[in-house]
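Several structures are given next for inspection.
No lab work stands behind these numbers, since they all come straight from the coordinates. Since the structure is predicted, the reported quantities are computational estimates derived from the model, not experimental observations. Cβ atoms are built from the backbone, for glycine too; each structure is taken alone.
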Structure 1
Amino acid sequence: MAVLPHTKEQAWFRAAQHMLFSAFDNAALQSLHHASNVVTLERGETLFHHHDNANHFYLVLEGKIKLYRSSAEGNEKVIEIIQQNHTFAEAVMFLAGKSYPVSAQALVNSQVLAIHSDAYLKALEAAPQGATRVMAMMAQKLHSCINEIEILSLQNARHRLIRFLLSQLSTAEDNEQRTIVLPVSKRLIASRLAMQPETLSRLLNELKAQGTIEMHRAEIVILDRAQLEAID
């Protein structure tokens, strides 16, 4: 996939509309502009490793970034897939030590805007209203993490898969047929849902046999949303 090149000016035109930057005046944005750079990544290229010094946080301009942890045995656990126009690693700037708790890798050819954390904190000190927005965003992410912990710890693999499928649906009539385009490979989805790829394939085939879904490569058609929710 070819990535459209972004100049720093184009990147900041988009960044200025993001919740993390919308409270800053032009002078603060100009200062952050000077303390940032656009990073281009090829598919599979690593942006940073677990325990690297966390000097920057990032906004995805194009592509997808995988956040993951690797065990001593070499097993990989996908923590999150960051999509276009979303930020990541911003919470680390508020921690003592400031090292990344995960590794970050481009799933496809990607571009990110790297913003220096110290420059952002300095701008935040001069704009208290910006701090309120940051706190709101952190609270939303914390709520999402708590929900995910509950799902991963209290529910079995079947329920985790169904929750994932339902989360991919837009708000529509319960029995309306919906098509889900999987955002990443089934292997990565399995890792994200804390199951083996073979388990994911088996569960999808079971739902297909029940007449709840149809599968077409990277697309899953929900034939009966009400039945899916009843299983959940």
Structure 2
Amino acid sequence: MTSATIEMSGHIIDSMMLPRIFDVVMDLGGSFRVDEFQVGRNPDERSFARITVSHGEASGLQRIIAACQQQGAVQVDGVAAHIEAAPRDGVFPDTFYSTSNQPTAVRIGDVWVDVEDIEMDCGVIVEDGHARCVAVTDVRAGDRVVVGHDGIKVSPVERSRSKEIFGFMTSSVSAEKPKHLIIRELAQTMREVRAGGGRICMVAGPAVIHTGAGGHLGWMIARGWVDVLFAGNALAAHDIES
């Protein structure tokens, strides 16, 4: 059995980061032990967890650590990021680190350095103490590319504690929630945007049609309440079929 210790801090409970860590470890055939857990007691206080993760094989443990990193965990006593030279223009090393769209840092020596211009499915180049995200088409032979998952720290976006008009979009639907209040606030926001000369964009999916709201959407568009409609072909297809 091989083991490693990881740590994470922040709003790790209400952002579901900690439960996702537990799920990841078990889904990958490992086990975990919570060594230390401190719960934030007010909206501004960060929670902290130190967890030992284990797996029967070293390769399995590395997969667990890599997956936990994507949830914001950092390996304790971890090593600096490994770097290899790009073999030729437009080619990353075989084991290059593939980025996510979350804020990321790499450990260069004993210093954590934020990766600039982060975007998904790219590589990380280190030069002159800086780290930047590059697409495979932009890498050049000899560029120093981060490989593997050692020395990587990802910071998932945490749940905001402030009340926002569009907060309902990330919450589960419940008959007990006062949806009429949310709709009223949203409608008022649309009135204010329109009165101020702004434009309103609606992002809609096939659920609009499935719930019988297609006619209402058409009414809003016809009367100028929706200036731009973003949708995939499913919305149009289901609308035609209905």
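Quick notes on this structure:
- At a computed 1.1 (distance in nm of label points 7 Å out along Cα→Cβ at positions 39 and 55), which of 1, 2: 1
- Read-out relative contact order in percent (Cα under 8 Å, 6 or more apart), computed value 20, structure in 1, 2: 1
- Structure from which -7500 was derived, helix-only ellipticity at 222 nm (-39500 (n - 2.57) for each DSSP H run of 4 or more, over all residues; to 500), options 1, 2: 2
- Given 0.00 for FRET efficiency 1/(1 + (r/R0)^6) of positions 111 and 183 (r between Cβ atoms, R0 = 25 Å, to 0.05), calculated: source structure among 1, 2: 2
- Given 19.5 for Kirkwood radius over Cα pairs in Å, calculated: source structure among 1, 2: 1
- In this comparison of 1, 2, the computed figure 14.2 for mean count of other Cβ atoms within 10 Å over residues 7-14 is attributed to 1.
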